[in-house]
1. Assuming 9.6 is mean count of other Cβ atoms within 10 Å over residues 18-25 as calculated from a single structure, say which of I, II it is.
2. For FRET efficiency 1/(1 + (r/R0)^6) of positions 26 and 82 (r between Cβ atoms, R0 = 25 Å, to 0.05), which structure out of I, II has the highest calculated value?
3. Suppose FRET efficiency 1/(1 + (r/R0)^6) of positions 10 and 34 (r between Cβ atoms, R0 = 25 Å, to 0.05) works out to 0.10; of I, II, which structure was it derived from?
4. Hey, helix-only ellipticity at 222 nm (-39500 (n - 2.57) for each DSSP H run of 4 or more, over all residues; to 500) derived from one of I, II reads -7000; which structure?
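Bear in mind that the values in this text are calculations on the coordinates, not laboratory data. In this text the structure is predicted, and so the values were computed from the model without any measurement. Cβ atoms are built from the backbone, for glycine too; each structure is taken alone.
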Structure I
Amino acid sequence: MPSIQPFFWYAKDAEGAARFYASIFPNSSVDRVVTMPADSPSGPAGSVVVVEFTLMGTPMTAMAAGPLDPFNHAVSLSVTCDTQDEIDRFYGALLDGGVEEQCGWVRDRYGLCWQIVPAMMSEFYASEDREAGRRAAEAMMTMKKLDIAALRAAFEGNPAP
């Protein structure tokens, strides 16, 4: 049966990136590291590294094959968290050597973009109370790392905690 799986092209150190991610997320592993056995536009046989890894149970592949296109915000990995502790842990770990961005986004040390978001955010956006959803969205726009208590307070129309 066909499947869909994320595939990431790194300029270098795809294995380091996969090992970094696997150290952060539960149910994660680096499953196989191989070199391409044939010459490619990126280099001679053995110079392109392909890494198969699993993040939170999802299989992924990464390749280190030299610079082509840098990662950008058009594609990111979104991590849905149930607690503030999860947000703090994942955001902080990915931020190590990376760049903090607005609205729960982090660009990690390898250039990949991540969104670390609370699970209830989509419920806030989908609420029939459009004013409450607007307040939560506006509160989010003022944050870098997202704060569940502050988002909930904004949604409920209460002053920030």
Structure II
Amino acid sequence: MNPLNSTLVPEGFRYREVFRRGKPVHEKYDSFSLRHPSMPLEKRAKIFSPFDALKGFGEAIASKEILPEHRRTLSEEDLRILDQKLDLLRQLTISSGSPRPEPVPVEICFFSALDGSDDPEPAGIYRTERGNLRKVDDFARMLILDDDTAIPADDIVSINSPVLDPLLPD
């Protein structure tokens, strides 16, 4: 739309004359330019920088982009090693009856089923939790970390701990 073409502006428009004149042009050192200097380009860029009005919304959307997968079946050898590690952890924690003076740091990878699935083999994601193991609950078949995170023993895929490495047989 050409600002000089006032025929495109309705007759009763109250700013028709301002529109017809177009954008004002100022000299570098006239009174208006001295009172209202141009903004430097570096500062102008800040005006158009992205603003996260809904903190955490982007992360929530990104978390939904994780594709669920079906539970993997562990080999007999992997199950045997996992059982050995669980036995050692049971002996090292409070669940053995005598509390350990130092915490037992662990990194546990496990399958977490997604909610709302009626499938006999539900889809889910593999998560990794890190922390200090408080106890191995044989009755509930859970591993309990210091922050009260409960991990079902049946869903565990792997357990890593610097305390276990020297205790495991080769």
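1. II
2. That would be structure I.
3. The read-out comes from structure II.
4. II
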